[in-house]
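Read-outs throughout are calculated quantities, based only on the coordinates presented, and are distinct from any laboratory measurement. Since this is a predicted model, take the numbers as computed values, not measurements. Cβ atoms are built from the backbone, for glycine too; each structure is taken alone.
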Structure P
Amino acid sequence: MEDRKSHWETVYETKTPDQVSWTQKEPKISLDFIRSFNFDKTAKILDVGGGDSNLVDFLLDAGFENISVLDISARAIERAQKRLGKRANKVSWIVSDITEFDPQEEYDVWHDRAAFHFLITKDQIEKYVAAINQAVNGYLILGTFSENGPKKCSGLDITQYTETKMETTFTGFEKLRCFTDDHTTPFGTTQNFMYCSFKKK
């Protein structure tokens, strides 16, 4: 775990948002999924691997009141908190490796864009699924690299996902919708993502 943590602390110490491939100015797909669930503003939303993503900003702008952001990198979370200023106090911040996360509450929405695909061993994936099964009482949103996407990211191997592979991984959930999307990185390259939403059975 320490090697993974050190890797991500270094990334967030040394690179700006414009220097990492996953940056989105507006996380439109994620926001569209969350809106489609028609929750009220008290819904509990967990953004896994949220780092210094802008999703939390848009959720706060939309009036959501129970947002949690989890990331393995304390530096990433510090950057998000600094960007948000006083609004950071409205968010619950969790520094944890997702494979060691012990959820203390249930969430209506578990959102993960571009964190899950960094888990490459059977043990890591099983721990992730177990955390979801324990913590989610509503919906799951996942964005991973597709079979037409990169095989590595940030110098690390990743796991590519098809719609079928996604569905067979999360058997405790009913698949709602899956599609692929080309993400244009800040430096002009393209990454193909698989996005899926699920509902707890």
Structure Q
Amino acid sequence: MPIGSLYIISAPSGAGKTSLISELIKQDAEIKVAISHTTRPARPGEEEGKHYHFTQSDDFKTKIDQGHFLEYAQVFGHYYGTSNQAIDTQLESNHDVILEIDWQGAQQVRKLRSDAISIFILPPSVEALKQRLSGRKQDSQAVIKTRLQQACDDMSYYPEFDYLVINDNFDTAVTDLASIFQCERLKLAKQQQRHQEFLMAITTES
């Protein structure tokens, strides 16, 4: 049985999820991020196989029919999906694996993987979220307005998650995230897996 755990991390657009996860995995080599497939074009600075597997729409739909994805969703006109094989490979190597997906994908994963641990990240306020979306300077005002409306809708799904992190102060939010991973690793079942021989030795009569 894999020692690693499967984590779902979701957030509205502009909450800082990607930056938080990037810092988290810099600090903890045992954590890996599942690389999703998407049909949207790459943004400036994004690389194939590092940020996403950029896939043509027809190819993505074929993979859906073949049962390739643990979860998939259509967001802002583009498909996003996570490969079953990629997740299982990483878990079997005893890494914790993060699925960086939206609340729709989270619902799908929870139905199939009841052991998944879910975390939702919120901005400190709607005004802060609006400022962050505007500060990207990559989208038009119309797109920003649409994203803000969508973000407000997304935030209403936070009660479905196991943990809630509010990204008011970046460093504090990273610490909060790291604490969740450490707490889960210290649970009895995981410790029994990691230290099986030691625990058997100290509980066996001489």
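Given a computed value of 0.9 for distance in nm of label points 7 Å out along Cα→Cβ at positions 165 and 181, which structure among P, Q does it belong to?
Q
Of structures P, Q, which gives 30 when relative contact order in percent (Cα under 8 Å, 6 or more apart) is computed from the coordinates?
Answer by label: Q.
I have 73, 42, 30 for Cα extents along the principal axes in Å, calculated from one of the structures P, Q. Which structure is it?
Structure of origin is Q.
Can you spot which of P, Q the value -14000 was calculated from, given it is helix-only ellipticity at 222 nm (-39500 (n - 2.57) for each DSSP H run of 4 or more, over all residues; to 500)?
Answer for the origin of the read-out: Q.
Taking 20.5 as the value of mean count of other Cβ atoms within 10 Å over residues 101-108 derived from one of the structures shown (P, Q), identify that structure.
Q
Can you spot which of P, Q the value 24.5 was calculated from, given it is mean count of other Cβ atoms within 10 Å over residues 109-116?
That value comes from structure P.
Any idea which of P, Q comes out highest on distance in nm of label points 7 Å out along Cα→Cβ at positions 37 and 53?
Result for distance in nm of label points 7 Å out along Cα→Cβ at positions 37 and 53 over P, Q: largest is P.
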